[in-house]
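What follows are several structures.
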Structure P
Amino acid sequence: MVLGTPLVLLLLHLGTPLITRRIQHQQETAGEAASVATDLVSGLRPLRGIGAQDAATQRYRDVSRRSLAATLRAARTQRGFEGISATISNLLAAGIAIAAGFLALDGALTIGQFVTVIGLAQFLVEPLVQLTVVPSWVAEARASANRVALVLSAPPLVPEGQRTLDAPPHGLDIADLGYGSLDGLDLAVSPGELVGVVAPRAVDAEALVAVLSGRVAPEEYRGTIAIGGVDLASVEHRAARAALLVEPHNTDIFTGTLLSNITAGSDGEPADPDPADLDPVLRASAVHDVVDVHAGGLHTEVTERGASLSGGQRQRLALARALHARPPVLVLHDPTTAVDSVTEHAVARGLSALRHGSQRHGPGHTFTTVLVTCSPILLATVDRVVVVEDGAVRTTGTHDELADRDGEYRKAVLR
């Protein structure tokens with residue numbers, strides 16, 4: 001037993017790399033299938049609008065089949081490993097019993113000693129089987145740990161800058177930006193300005209927001225993006241994120257409460273928030289309506305991804321979080337597509353008043369805001385509208401001016 005058990009464990013350990021690889025592959029394909037399923041469900045309406053639902057469904061079928069095949073391979077490998085380990089353990093116990101029998105026949109063991117050896121062998125079979133399954137458990141845990149390690153050890157997409165920024169207010173300057181569908185985009189937003197960006201082609205808006213949000217490495221686009229006159233790619237990460245906040249159209253809501261989602265990123269969740277600090281944000285984002293309809297108020301529990309809230313409530317909650325952060329430069333991408341027109345009017349007025357009206361927090365807190373949207377309600381409140389077509393700025397003016405003289409603008413906005 002002393003010689004055989006380590007030998008058995010050593011032989012079984014040789015199979016753990018195969019188990020690790022197959023379980024890791026199974027986890028990767030399962031994650032890919034879940035991601036594709038989420039994209040399909042969340043984008044079903046626009047997919048139907050362009051007639052692409054069949055192609056998207058086939059894509060999910062393909063990745064689902066790959067995930068199923070990987071799961072079956074991993075399961076077969078694990079069950080086969082467990083079967084082999086159990087067989088080897090029982091063969092070891094049987095070998096001990098047979099060896100003891102020969103020794104008893106030769107007179108080297110007495111009958112009592114023989115019975116003792118058989119009893120101990122039977123007693124040790126079950127813990128030995130459990131011990132031989134341990135390598136399979138280790139392989140499964142290691143596969144999960146490898147995937148976590150890949151995330152934790154991944155290099156930053158955007159390299160760490162060293163420069164700092166002066167105190168706000170800041171403007172936003174984009175020069176000759178080329179990425180995706182964008183081709184030589186130039187956009188200058190002065191400190192304190194509220195600007196609307198209209199991109200009739202959704203790909204232009206998505207490309208602009210992706211670059212501004214830091215989801216694109218500097219080497220993957222051309223041109224420069226400057227905050228306060230400093231190239232954003234050269235600014236230290238925390239300083240850059242503190243100066244420029246981009247709230248994408250599809251944002252994340254976390255498990256917790258309404259309050260913890262609004263104050264995410266600050267120092268914990270205050271048990272009793274300051275109304276003077278929070279109430280203007282709640283009203284500007286129309287989240288006060290969401291708070292009022294729940295008995296728990298701001299401490300109402302929110303499930304993962306905000307599944308307990310409607311689409312419009314999630315969108316307003318994300319807007320409140322962005323406004324509460326009070327960044328010098330704020331970029332919002334379609335922040336009101338899931339709310340009704342009455343609420344959208346309230347948000348448009350509140351957003352303009354909070355960041356660019358009488359509710360400013362004194363000198364030195366002049367805010368700059370960019371609204372990437374085709375909503376006429378939001379565009380009616382901005383200082384200036386910039387129209388982007390074919391990846392570049394085509395024209396600029398106020399909402400009323402463009403609505404009067406630009407037929408393409410009316411077609412894109414006044415639907």
Structure Q
Amino acid sequence: MDLLIKGIVVTPQDVMDGYVGIKGSQIAYVGKERKKAERTIETPHLLIIPGLINTHTHLAMSLFRGLVDDLKLKDWLYNYIFPLEKKFINKNSVYWCSLLSMIELVKGGVTTFVDMYFFEEEVARACKDIGMRGFIGEGILDFPTPDAKNSKEALEKTEELSEKFKEDELIDVIVAPHSAYTVKRKTLERCKQLSLDKKMLFNIHVAETKDEIETVEEKTGKMPVEYLNDMHVLDEYTILAHCIHVTDKEIEVLKEKKSTVCCVPESNMKLASGVAPVWKMIKNGVNVTIGTDGSASNNDLDLLQEMDTVSKVQKLRTMDPTAMDAKNTLFLATANGGKALHKRIGKIKEGYIADLAIVDLDDVNLIPYFNPYSHLIYSASAYNVKMTIVNGKIIYEKGRINTVDEEEVKQKVREIASRVKG
């Protein structure tokens with residue numbers, strides 16, 4: 001083994017006191033016997049979990065964290081965010097602000113993200129520099145964006161990126177049309193065809209607000225999920241962000257098509273968009289994952305806290321304290337994410353990729369210890385993560401990022417933000 005870690009191990013089947021061994025980029029051993037390794041970590045009170053998977057975010061929007069708050073989505077997006085992006089989003093700002101967000105994610109035990117934004121080649125560069133696993137999607141809209149004159153150009157960029165990174169260990173390229181209300185039917189069909197031709201995931205915002213429902217119904221005569229299904233967009237390679245305002249019939253469609261829904265509860269709450277019927281979808285067999293959205297609408301990227309929120313909100317929505325139990329909630333950020341992304345991640349299992357997070361159970365908010373699922377969902381936060389391993393490499397340990405200069409990144413973002421504020 002290159003690395004052997006002792007602790008309480010959260011495996012797909014159970015929880016055990018034992019060891020996880022890593023060889024190269026793979027999990028080579030999970031068991032109770034101590035094996036020989038180049039480095040062995042046997043610090044007491046460690047909880048070893050799969051690396052967390054954030055399946056919906058906009059990393060570079062950290063530039064706008066706290067700049068525009070307390071508005072409805074339509075007002076926030078069209079009157080503030082789109083104009084700000086036009087003025088301040090460029091290659092430089094995307095690189096540094098994405099890298100800042102990645103540092104925040106890694107410190108919270110996140111090893112994989114799905115990003116939809118602009119200048120995604122810069123997101124990929126930041127991803128490679130820090131050593132994260134990233135699914136990058138060029139935002140496709142039917143009007144000019146910061147780096148594309150139209151959807152045709154954005155699709156061409158997507159195809160170019162897919163060729164550039166097709167053999168990359170850490171980067172996957174996805175097709176990412178923004179939504180059914182900002183992208184025309186013909187463009188959506190072209191997007192799906194590209195995803196089929198290149199075997200890429202398809203990611204889109206769906207049924208996020210009542211305004212969206214009204215707009216799509218007025219234009220198409222259908223609810224958003226029904227509309228996407230009508231054009232054969234939905235399948236097991238489709239990830240739909242939000243899905244707040246969906247009917248029982250649409251939930252059945254999502255199950256039949258094996259599509260994934262990514263819930264982002266804190267952003268939805270802050271924008272008063274609504275509460276997705278997450279527990280109902282899970283109980284009906286839909287694969288549900290979790291994301292943070294961008295930190296302009298959240299305003300942090302703490303996925304452990306996001307899981308706490310989704311669990312408690314679903315209990316309140318259903319008025320059932322047994323709904324969205326801790327173990328099922330952890331699956332949203334681990335095994336379900338791996339399933340959605342079609343990667344051997346999200347589980348501590350021999351032969352899986354060695355993406356892991358280590359939580360310190362000796363922290364005061366995690367004492368005493370009885371149940372790992374309870375601690376992870378209801379007590380822990382990013383603060384409790386002490387180590388993050390991606391592809392077999394330790395990229396965060398004891399408060400320090402090993403791959404990039406955190407102080408330089410913070411200073412660069414402050415400089416960019418000073419121009420926004422000015």
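Here, each number is a calculation from the coordinates, and none is a lab measurement. Keep in mind the model is a prediction, meaning the values are calculated, not measured. Cβ atoms are built from the backbone, for glycine too; each structure is taken alone.
Of structures P, Q, the largest value of distance in nm of label points 7 Å out along Cα→Cβ at positions 206 and 238 belongs to P. When helix-only ellipticity at 222 nm (-39500 (n - 2.57) for each DSSP H run of 4 or more, over all residues; to 500) is computed for each of P, Q, the one that comes out at -18000 is P. For distance in nm of label points 7 Å out along Cα→Cβ at positions 94 and 398, the highest value in the series P, Q is held by structure P. Quick check on the output: 19, 12, 11 is semi-axes √(5λ) of the Cα gyration tensor in Å, for residues 198-261 alone, derived from one of P, Q. Which one produced it? So the calculation was done on Q. Calculating relative contact order in percent (Cα under 8 Å, 6 or more apart) for structures P, Q picks out Q as the one with the greatest value.
Structures compared: P, Q; top value of percent of Cα pairs over 31 Å apart, i.e. the largest, recorded for P. Of the structures labelled P, Q, one was used to calculate FRET efficiency 1/(1 + (r/R0)^6) of positions 54 and 302 (r between Cβ atoms, R0 = 25 Å, to 0.05), giving 0.10. Name it. Of the structures listed, the value fits P.
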